Structure I
Amino acid sequence: MIEKKLMSDLIAIVLHGGADFAEVYCEYSKNSRIGYADRKIESISDQIVSGVGIRGFVGTKTFFASTTDLSESGLRECANRVAQAIGSPVDRIPTFSLVERIPTNIHPVKTVPQDVSTAVRAGLLRAGCGKAYEADEKIIQVSGSLVANDHSFVVANSEGLYTADRQIRTRMAVSAIASNGAENQEGSCSPGRSMGLELLEMISPESIGEEAARQALVNLRAVPCPSGLMPVAIENGFGGVIFHEACGHSLEATSVAIGMSQMAGKLGQQVANPKVTAIDDGTIANAWGSCNIDDEGEPMIRRVLIENGILKSYMIDRLGARRMGMASTASARRQSYAFEPTSRMTNTYIANGPDRNEDIIASIENGIYCAAMGGGSVNPFTGAFNFAVREGYMIRNGKICEPVRGASLIGTGSEVIQKIDMVGNNLDTAQGMCGSSSGSVPTDVGQPLLRVSEITVGGQA
């Protein structure tokens with residue numbers, strides 16, 4: 001990390017270039033990954049990420065440069081690049097003084113992963129992957145990884161802010177492939193938290209491997225899914241990826257501020273079924289997407305995005321706040337110093353609703369139960385999405401029946417949240433990595449079991 005005095009000098013250089021706001025972000029991160037394949041540990045890697053990002057604002061225009069040269073001359077050169085890009089030098093700048101603010105840590109860590117030997121960590125991964133093989137002789141291939149990120153940064157700006165945070169995250173992923181000799185099917189499980197290696201005391205490696213194998217075996221005996229317009233029940237956890245992708249991105253200032261969002265201009269309007277309340281909460285202790293402060297140094301908050309179907313808030317970073325004439329919601333995130341921060345989600349979920357889970361299933365005469373969702377694609381401007389169902393079942397006469405495979409859900413975000421007409425009470429979350437203009441960041445998605453009254457299911461006709 002660099003000294004406070006030098007950070008102050010760098011801010012002054014950008015202000016002298018004509019900026020009305022300047023910021024310096026300094027990062028030092030240690031990332032490690034252990035990989036498993038072919039019944040053995042096949043890779044061990046460690047990476048150091050170290051650098052500085054400097055930016056300036058002139059009204060709603062932004063100017064940014066980054067560097068890995070942390071010498072004083074290298075940092076001053078980076079700041080000068082920003083000042084020269086602004087190109088409106090001034091003799092006098094506003095007086096500022098950096099005052100340190102120490103954030104409250106709401107994400108305690110018991111065991112820093114890198115403090116534990118590689119051999120011990122590799123043994124945990126080997127135990128999880130080995131358990132997947134033990135599940136059934138049909139499991140023919142298992143791969144996995146144990147990832148630990150130790151991310152520290154300091155951010156300072158021309159408003160006098162000087163603050164820092166350290167974020168430690170741990171995640172284990174296991175993927176299993178089952179075969180009957182004619183075809184193969186896959187299952188996976190990949191829990192993660194903003195905590196240390198104690199994650200694998202809370203969720204055992206063996207249970208991760210067992211879940212990956214179970215899902216692969218279910219998909220192996222599944223039949224092709226029929227296609228058509230039908231009701232679906234979407235389970236908790238990663239089922240929340242539909243709201244995250246189809247609606248969440250449309251609530252970020254990145255798209256709202258420039259009018260490229262289906263939700264632009266709709267504050268205070270009924271945008272969802274009254275049973276839908278959606279929240280983005282970066283303050284959940286030890287949750288995968290949580291932080292003590294955002295990447296602009298603002299204390300993390302809980303944001304109610306939609307309440308009883310009414311759009312209440314957007315997710316707004318500092319630049320988005322300028323463009324929209326609204327206050328920041330501490331939603332600025334970035335993959336690293338090499339990216340400008342922008343508005344992003346943290347832990348985004350649909351809250352528990354008024355319906356009993358058993359009533360949701362019983363209400364469907366002929367439809368699909370989506371036990372686990374997979375990846376997909378979405379257009380944030382139109383909200384059009386297409387998501388794979390990773391584990392699905394037919395529902396007939398209110399009963400969950402045979403497993404199906406090859407299913408996908410097709411629709412638009414603005415329509416699907418209007419058609420969520422039953423919301424259960426078993427809220428749970430799942431972990432993912434979300435990509436956007438400021439890179440890839442960890443996010444939680446979640447929801448209880450819910451029913452979409454009608455949606456296009458892609459499958460086999």
Structure II
Amino acid sequence: MEKTYLAIDLGAESGRAILGRLLDGKLSTEEVHRFPNRTETSGGRLRWDLPALMEQVHRGIAEAAARNGGRLDGIAVDSWGVDYGLLDENGELIENPVHYRDEAHSGEVDRITDDIISREELFSRTGVQLIDFNTLFQLTAQKRLAPETLSKARRLLHIGDLVAYLLGGRPASELTIASTSQLLDARDRTWDLELAKKAGLPTDIFGELVEPGTVTGELNPDIALEAGLGGPCPIIAAASHDTAAAVASCPAAEPGGWAYLSSGTWSLLGIETPSPVISTDALERGFTNEAGAAGRNRFLAIITGLWLVQECRRQWAGEGLDAEYEELTLMARKAPPARSFIDPDDPIFASPGDMPRRVREACASSSQPEPETRGDILRCILESLARKYASVVRAAAEFSPGAIERLHVIGGGSRNSLLNRLTARELGLPLVAGPVEATAKGNILLQAMATGDLADLEELRQVSGASTELVCYEPGEEL
């Protein structure tokens with residue numbers, strides 16, 4: 001019997017409702033609703049517009065119900081990590097959640113590590129890379145700027161869990177997204193209440209932790225009625241963190257060690273390990289640990305990704321030189337190879353602006369030829385990304401329990417064939433591209449695991465591979 005699940009995937013610019021149909025060991029997906037995920041400025045802070053977001057989520061559920069005869073076998077929500085909402089004693093949202101790009105968090109790591117806890121101890125406790133917008137630092141900034149809000153709070157929920165709660169789930173914190181907070185003990189994956197207390201935070205706001213693939217309730221009957229659903233629908237904490245969902249769908253069914261690259265605006269590159277890696281060496285090399293599905297640990301580095309290309313395209317469009325990504329990739333393919341390289345993670349590339357000019361200036365400042373044409377600039381970016389990816393895979397291999405024999409590239413960036421070829425060549429290993437819709441597929445297939453339609457992560461990955469047109473690249477292929 002065909003089972004149908006709905007994934008609510010909340011991205012930086014847009015959200016999507018994606019219907020998944022599972023039948024005879026294969027998954028088909030259909031985007032039924034796409035909507036903007038806009039921010040607002042309120043109280044001097046950049047925030048999520050949660051009421052508008054929930055209205056669109058409700059529309060997505062209604063559209064899915066209409067396309068599937070008024071029936072759904074599950075709903076799960078995923079979003080990026082770190083951002084959170086606070087509930088009061090009545091279970092009501094106190095205010096719209098602050099957005100991770102809000103500038104008030106800037107410098108918070110230094111404030112905390114200078115006065116309260118060292119970087120080394122913080123990493124050894126949590127295993128998480130120290131970034132100003134991690135939940136811990138967002139909360140200490142909130143305490144500094146608006147302590148009255150924290151005093152009213154009785155429960156913290158990260159965004160994916162918050163939306164699931166507002167749909168009818170119980171107020172539970174799913175492990176994969178909670179692990180981005182820098183407030184979990186890296187060894188036993190429980191809330192580090194001693195750390196919270198040391199940072200001056202209330203400890204009673206951290207509630208129940210649940211494993212990915214946990215049913216947390218049923219869709220609110222009023223929402224179900226409004227959406228046109230004919231019966232109850234489980235709310236499932238599949239993997240509330242979008243990257244965890246994406247990596248779960250990685251079709252790594254072949255034997256042998258492998259690394260993954262979730263490729264998009266950001267590049268998240270790493271390996272699965274049996275437990276967190278919390279050595280000083282891992283800290284110094286910029287790695288972080290996040291919880292994955294089925295008890296796996298995701299040991300990864302966060303790299304600036306196709307943001308560089310996106311910003312170049314935006315700049316050129318403003319100059320009257322608009323072009324689709326396929327045309328830009330063709331320009332890069334025709335450009336001369338290996339003339340200049342940049343560090344994609346250089347802070348000069350972090351903010352929006354004239355990215356082509358910044359690339360040229362970075363090359364000039366390091367005594368390399370300045371790329372001149374659009375193709376030159378894009379070739380420089382893509383070759384630099386490929387070189388960075390290869391460097392990080394080799395570094396991760398030093399922490400891997402076995403040899404890395406291939407790289408799986410998932411997400412939207414997996415469609416960039418030139419970048420894939422450059423990466424395979426630079427790395428000297430085969431590269432397997434797909435699925436593109438990795439997050440949605442992982443979300444849906446983890447729901448199927450939760451309801452017993454799939455037995456385990458291995459079967460999930462077999463179904464993902466069987467449902468995806470994978471493209472393989474060998475190191476020696478011509479560009």
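Bear in mind that the values in this text are calculations on the coordinates, not laboratory data. The model shown is predicted, which means the values in this text are computed figures rather than measured ones. Cβ atoms are built from the backbone, for glycine too; each structure is taken alone.
Computed values, structure above
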read-out: Among I, II, which structure scores highest (criterion: FRET efficiency 1/(1 + (r/R0)^6) of positions 135 and 311 (r between Cβ atoms, R0 = 25 Å, to 0.05)); value: II
read-out: Read-out helix-only ellipticity at 222 nm (-39500 (n - 2.57) for each DSSP H run of 4 or more, over all residues; to 500), computed value -5500, structure in I, II; value: I
read-out: Which entry (I, II) yields the derived value 0.9 for distance in nm of label points 7 Å out along Cα→Cβ at positions 31 and 151; value: I
read-out: Origin of the derived value 76, 55, 34 (Cα extents along the principal axes in Å; candidates I, II); value: I
